[in-house]
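What follows is a set of structures for review.
Derivation of every value follows stated rules applied to the coordinates shown; laboratory data play no part. Just so it is clear, the model here is predicted, and its values are computed rather than measured. Cβ atoms are built from the backbone, for glycine too; each structure is taken alone.
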Structure P
Amino acid sequence: MSSVPKARGSSPIRAGWTFPIPRHRFLVALALLLAAIPSQAQWLTAAFDLKPGWNAIFTHVDASHTTLNQTIAGDPTNPILEVWRWNPLSTVQFAESTQQPFDNATDWTSWSRTDTNSPLQRLTGDSAYLVRVATNVGVYRWQVKGRPVPPRYDWNSAGVNLVGFSTVTNAPPNLEAFVAFSPDLQQNGQLFQYNGGELSSNNPARVFALRTTPVKRGQAFWVRSGAVFNKYFGPFEVVVSSSSGFDFREDVSTHRLRLRNLTGNSLVVTARLGASETPPAGQTNIAGVPSLLVRGELNLTNLTYGYTNLPLNAGRSWTLAPKDQPGSEVEVVLGLNRTAMTGNPGDLLAGIVRFTDSFNHLQIEVPVAARISSSAGLWIGAASVSQVQHYLKAYERDAGSRPLVASNGQYVVTNVNTSLGEVARPYPLRLIVHNPAGSGNAVLLQRAYYGMGAGTNPILANSELLLAPQFLSEARRISATHLPWTEANVPWSLHGKLRETPSLTTSIVVAHDEHASNPFLHTYHPDHDNLDASFTSVLPRGAESYTVRRDIVLNVAPPTNDFAALTEAAQNIAGEYLETITVSGTGTNARQFAVRGTFNLKQLSPVPTLTLAP
């Protein structure tokens with residue numbers, strides 16, 4: 001950098017403002033780490049109008065998916081010569097004057113067009129940069145496509161901050177209007193800006209014409225707030241829990257955020273969902289925009305939450321009371337309506353939620369992303385049996401109300417009531433279901449083993465022998481005691497797949513001579529061991545034991561129309577449980593019983609393959 005001394009204690013700020021030697025190793029490692037993280041996000045192009053000479057910019061997008069060598073040096077029409085990033089590693093930069101810096105107070109890393117090994121290679125979001133442009137060109141519009149990032153409200157109470165503000169793109173407010181809601185900053189703050197050209201004692205220059213200086217989005221200012229703590233980045237804040245924004249991944253249902261009014265006036269904040277731009281080459285394709293819901297009030301009758309949709313390009317507004325008054329801060333719960341998602345498992349949906357205010361000062365952009373979840377994996381839940389079939393006979397009676405006897409000596413039956421009646425207390429039946437990826441049917445299991453396999457990868461298996469012995473202490477066995485136990489533990493096909501088949505059915509047969517599972521057999525009781533009096537011959541069906549056949553039906557129901565049901569649909573499947581139990585004796589003699597209730601399944605593991613013992 002020809003115009004800036006390179007010795008320790010010099011910097012591209014202005015005379016008297018110093019910086020230590022950059023911490024190259026840390027930032028190179030950080031750059032390598034960022035390069036290794038695949039970008040699966042939404043995209044937005046930020047534009048910076050750069051003058052010849054020095055410019056200060058602030059990035060509201062993260063462009064770390066590519067390098068400065070590729071985007072600047074690889075473009076012969078790009079006139080940028082150097083890029084310097086400000087890395088504030090201390091809470092104090094200057095004691096009283098910009099001419100009296102603390103040693104090691106700030107740190108810089110840089111990129112130069114003439115040095116392909118420059119330590120600074122990637123533009124990260126929420127960061128301030130100084131950019132030097134060749135002097136033989138006019139104003140250059142530098143367009144940077146990146147991932148929008150929610151703002152970090154970091155402000156140092158002493159010294160100078162190089163920061164930018166998330167102002168609206170069109171017709172941004174001037175500095176006087178912008179700081180009017182912050183009395184401390186208005187009275188004690190000092191702002192400096194770069195006007196292009198070479199560095200000098202007047203570049204950066206203090207801004208005095210506040211009324212005619214716009215707070216442009218993407219421009220960075222040196223701001224000193226004075227001796228008082230200041231945290232003003234605009235009339236309102238959007239507080240999110242993660243720097244990645246609203247990332248619903250494959251299994252997240254909701255995200256919470258807080259809207260906070262920082263002014264002494266009532267303020268209306270509006271959220272709008274926008275689409276992502278086309279991803280850069282080599283990045284994950286975006287299949288569509290997520291369908292978002294805003295949680296409403298609690299219904300005290302059924303204890304469910306209502307909701308309103310947040311459709312594409314439509315607004316949802318909240319009125320905030322003045323700062324420090326009740327209602328000046330609200331919590332907003334955003335949910336992903338997974339029932340409205342179409343596509344293939346793993347498809348990426350992405351967009352941008354833009355928050356604006358009634359003063360038309362801020363435009364805060366928070367990324368939102370989701371992936372279509374796969375229903376493959378292990379599902380655990382239970383049926384709740386609430387009705388059991390009656391078997392009540394009505395008999396013909398004489399005039400004296402005595403039962404009539406037929407010629408065969410039995411009472412004359414006029415009717416059999418086989419309707420379903422409510423039980424005193426629902427009875428739970430555990431359900432273990434594995435849903436495969438691709439073709440094939442879901443299966444019902446008596447027990448499943450979940451742990452590390454021989455290849456030290458998580459597996460689902462029907463036998464403990466398939467698990468790695470050294471990791472058995474961390475493995476889990478899940479059992480359904482109401483289903484018949486067999487040593488082979490062969491699963492029962494449900495003749496369909498979860499989320500694809502509305503009615504899943506299977507049949508479970510327990511032979512009359514199956515000692516491990518038949519409830520009519522007691523191996524060590526001579527009257528119930530299914531053996532003759534000499535204990536040598538097996539008795540036929542119906543002599544001491546019966547064959548039991550269980551026909552199970554799972555009728556999957558659509559989610560109910562409430563916030564929780566729609567947002568949790570990916571990990572929750574519910575519906576009606578039906579079971580017909582047939583007990584067969586000698587010949588064609590059989591008796592049927594039926595039960596009914598509800599069932600609920602939740603996805604426990606996404607492992608798509610059930611490993612079966614040979």
Structure Q
Amino acid sequence: MVIRRISLKLLLVGMGLSISAMVNAQAPSYNDLFSHVKLPSPMPDAAFGLPPGARAPSQVLEGRLDLHPSPGDGFGTVVDTKYNSVRSESGWKHLPPFSIDFVQDGNRIIPAQEGLILTSSLEWNLIVGHGFAWDQPGDHEYTRVALPFALIERNQNCVHNGELTFLFSNTKQPAISQVRYQITQETCDYMKINMWGQVPATYSHHSIAHADELKSSFQSEMEHRIPRKPLSDLAKDYPNAHFDLPALLRERKHPADATVYGLYVNGVNYASGCPTRYGEYAFCDEMRLPSYSTAKSAFAGMAMMHLGELFGPDVYSQKLKAYLPDVGQKNSWDAVAFTNVLDMSSGHFQNAGFEHDENGPEMKFLVDESLEDKLKDALLPFPSKVPPGTIWDYQSHNTFLATFGMQKMLKEKRGADADLFALMVEDIYKPLQISAGMMQTTRTDNSLHGSPAGFFGLFYIQDDVVKLARFLNTGDGVLEGKTVLDPKRLRESLFREPGTTGLTTNDPRQVADTVHYNHAFWGRHFTRLEYPQLSCDFWAPYMSGYGGISIVMLPNGITFYVFSDADEFIFNDAVLETNKLAPLCPAS
């Protein structure tokens with residue numbers, strides 16, 4: 001990094017320019033940020049980026065930032081297929097009020113709370129990411145800050161990405177300018193919006209407890225990030241492969257709706273850019289992504305494997321009834337085991353047609369916020385119709401019930417303060433160096449102490465996605481020399497244990513009998529009958545999420561991932577194209 005800055009300085013001097021001349025010409029000026037302006041539209045997202053050669057910050061941001069948003073900021077609906085007239089209510093149209101502490105490490109700004117921040121808003125929660133601080137000419141001895149943040153729909157998993165910027169001083173008054181912000185991108189099938197404005201804020205400069213710990217954690221996270229290169233570098237790194245980049249999204253009718261996509265190959269994350277409706281996102285590495293139902297695998301499925309390793313494989317066959325509340329048809333759950341609900345084969349349904357119950361009028365469960373309502377609406381509307389383990393029927397409430405049951409099981413074994421998600425954080429996510437912003441999950445009652453959802457509600461960055469997939473794809477469940485996932489259960493989940501390929505799904509979008517589901521993971525069977533160019537048949541296990549999210553873990557060690565909101569779940573060409581980089585079939 002030092003060499004790069006020296007080289008840049010020499011280059012600029014040779015051009016007759018100075019470092020102080022290097023500013024982001026698109027960024028709001030000092031006068032803009034200290035005056036009340038009504039903005040007609042969002043700016044280019046690049047306006048929030050750290051300019052090349054930016055001067056080191058002369059001041060340190062450490063203290064509390066309070067935002068005081070108000071109605072009347074800019075708002076534009078791009079897509080709204082869920083709320084319609086509700087969108088006219090003002091709460092959707094501006095940021096929620098919130099307070100957050102920050103510390104600074106060099107030119108990096110670190111929020112003291114990096115995960116999900118619960119607000120008083122009935123519409124929005126949010127996540128704030130790592131940003132930058134720097135000085136530039138014309139800012140009158142104030143230091144400039146820019147940060148990524150994401151609005152999170154309350155009790156849902158949609159993520160709307162944006163940036164904010166402001167000027168601050170620890171010695172001058174006022175201590176802070178107004179805060180310029182905008183939202184111009186999302187992974188959200190039913191709601192796409194632009195939101196922008198400039199709002200008043202206050203800044204209180206004071207020491208933050210555990211500041212050194214926050215900086216150390218940030219430094220460790222940065223040091224352990226997987227190397228990231230643009231997808232175009234595949235041609236440079238694998239010149240003889242003749243890799244066809246368009247193949248990654250070729251089968252999709254709406255490739256422009258992909259938020260990000262990429263390939264993990266031989267220790268490198270080859271990733272797309274992060275386009276928005278106003279150019280490239282200024283913090284692509286920090287862009288938050290929703291898990292949706294990939295959480296069924298990355299949280300609930302993995303949690304069951306972890307409990308199996310901790311307490312023995314008998315936990316899979318334990319009956320869920322012992323952990324369910326005494327409501328409704330509890331007695332009809334006598335034969336249903338944990339493994340049945342994680343396999344989507346509880347035998348309880350209204351209609352076993354593909355996602356009929358998931359999208360049907362009975363599914364109040366998906367919008368319930370309280371634990372009491374969520375449990376009631378996961379149990380009452382769905383009678384027992386067939387023996388468990390016989391028919392696959394996709395229902396998110398199955399995973400919620402499994403997660404609720406695992407939570408109660410853990411409390412019985414570890415004490416009343418035990419928490420299933422906290423267990424996963426300490427035993428798996430932290431050792432994997434998952435980002436601090438993913439260390440919280442959506443819970444019932446819009447509360448940090450609610451019951452973890454399990455079926456959705458994680459918030460990744462690209463690095464998290466690749467690390468989770470890389471760990472799972474090794475198939476041994478070992479972290480830092482310690483087995484944390486039951487290896488046999490993991491092999492079954494990855495469709496690598498002979499005779500355990502789960503149940504056939506009834507997805508009409510796929511070739512018949514090629515997609516199965518096992519232990520909260522999907523598997524696509526690629527055969528020589530379907531693809532004669534292959535020299536073997538193999539399974540491609542994957543995690544899948546609402547709207548068009550796929551994380552595919554391949555037998556050649558490569559992971560393909562795509563986050564989209566066009567309701568497209570096809571990746572066959574992408575899988576087959578990776579054969580040029582590493583063979584999908586073992587040498588005969």
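Looking at structures P, Q, which one was Rg and Dmax of the Cα atoms in Å, for residues 54-133 alone calculated from, given that it came out as 16.0, 48?
Source structure: Q.
While we're looking at this one, here's another question. With Kirkwood radius over Cα pairs in Å, for residues 406-493 alone derived from the coordinates and found to be 16.8, which of P, Q does the value describe?
P
Which structure, out of P, Q, was distance in nm of label points 7 Å out along Cα→Cβ at positions 238 and 542 calculated from, if the result is 1.7?
The structure behind it is Q.
Comparing Kirkwood radius over Cα pairs in Å, for residues 150-429 alone across structures P, Q, which is largest?
Structure P comes out on top.
If distance in nm of label points 7 Å out along Cα→Cβ at positions 70 and 166 is computed to be 1.6, which of P, Q is the source?
Q
Going by mean count of other Cβ atoms within 10 Å over residues 446-453, which of structures P, Q comes out largest?
Across P, Q, mean count of other Cβ atoms within 10 Å over residues 446-453 peaks for P.
Using helix-only ellipticity at 222 nm (-39500 (n - 2.57) for each DSSP H run of 4 or more, over all residues; to 500) as the calculated read-out, with -1000 as its value, let me know the right label among P, Q.
Traced to structure P.
With P(r) over Cα pairs in 10 Å bins from 0, in percent coming out at 3, 16, 27, 26, 17, 8, 2, 0, 0, pick the structure among P, Q it was computed from.
Attributed to the structure labelled Q.
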